[in-house]
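Please treat every number below as a calculation from the coordinates, not as lab data. Not measured: the values here are computed from a predicted model. Cβ atoms are built from the backbone, for glycine too; each structure is taken alone.
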Structure P
Amino acid sequence: MKKRGFTLVEATFVTVIMTMLMMGVVSILATSIASFNTTSNQYYVDVGVSTAMQYLNRDVQEAKEVKVLSETEIRVFYPVVDEKGAYDRNVVAENTAVDYYRGDLDGRENPKGACLVRKPSLEPPRVVCRDVSSVSFSSSGPASIEVSIATERNTMDSKRKGAMTKRTIYLRNN
């Protein structure tokens, strides 16, 4: 009579081999997920700082005047726009100022807040960068400003940081 099926030794051997293979696959998958999370968090931090700096740079370059109101707040004044749509570089338009400040997600000013907020005078505030750990504005001359922004994003397995400092000249409208 012929025996059918597997012996206990054969079944145990196959189970051990399959378990080892599955552990290897799960290990590779877990490492890949952790790597993806770390990379995407660093990307998020870097893009946030870069985007905020682009907003600031664009506004400051178009400015007629920039006032540093505090270490965490500036006000950007634009020249008046004449009837042809061109800047009148001799006059500051008081009603078109844009404020940048450290604040909360709802746009309220808070020197210890986790956001950089852009607030045009005639519009609601808008968060341009989240996870802000520090913001610093300083005037480095009569027609330029230095801006430093640092961000920090904490996750369960890592802490990602981003920072950028830029000196921007707004002399072209003076």
Structure Q
Amino acid sequence: MDSTIFEPLHSNPQVPSSRLDKVIELLSFILMIGLLAIIMKIYPHLPAKIPSHFTISGEIDGWTEKQALWAFTGIVFALYLGLTWLAQMPHRLNYPGDVTQENAPYQYALGRTMLRLIKLEILLMSAAISVELISVAQGGEVHYGVYIAPVFLAAILATALFFAYRSTKIK
């Protein structure tokens, strides 16, 4: 690979997307559009109040107006756009390993893949939460309840730690 595209080190390098990156981006896009479509379709049929919080045993202990579902989806959409934008600038990220002219393409590709994977995990978590809330609001049973957020947050943390570790191994 021609290292001149990395001069200076912190310019905006054009690191090609891997096949994995493209698959993650496609899945993230499909999930985001799917989440918006589900909410648009189901929203008119939801009761005025929907669950907003579950106890550790999975029982509902908080309710909110159904408009909060749009606020939640708006936050998810903002995260989707923000992480998509940030993944285009891997040179702006902080890396635990040294970034040199020689390893910059690999570090930047690794950082970009990490952001894309975390974005996908956030979208999966948000979709699971939304589907659970909609189901319970329509009289269904709590299936995942309190376990959704901790499981997905642990997955996001594990992803970040894995990629941080990989970054320190690139010389």
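Quick notes on this one:
- Test item: FRET efficiency 1/(1 + (r/R0)^6) of positions 68 and 84 (r between Cβ atoms, R0 = 35 Å, to 0.05) calculated as 0.90, pick one of P, Q: Q
- With relative contact order in percent (Cα under 8 Å, 6 or more apart) derived as 30, matching label from P, Q: Q
- Which entry (P, Q) yields the derived value 1.00 for FRET efficiency 1/(1 + (r/R0)^6) of positions 100 and 124 (r between Cβ atoms, R0 = 30 Å, to 0.05): P
- Here helix-only ellipticity at 222 nm (-39500 (n - 2.57) for each DSSP H run of 4 or more, over all residues; to 500) was derived from just one of the structures P, Q, and that gives -11500; the source is P.
- When semi-axes √(5λ) of the Cα gyration tensor in Å is computed for each of P, Q, the one that comes out at 38, 17, 11 is Q.
- A value of 139 for volume of the Cα convex hull per residue in Å³, for residues 44-115 alone, calculated from one of P, Q, originates in structure Q.
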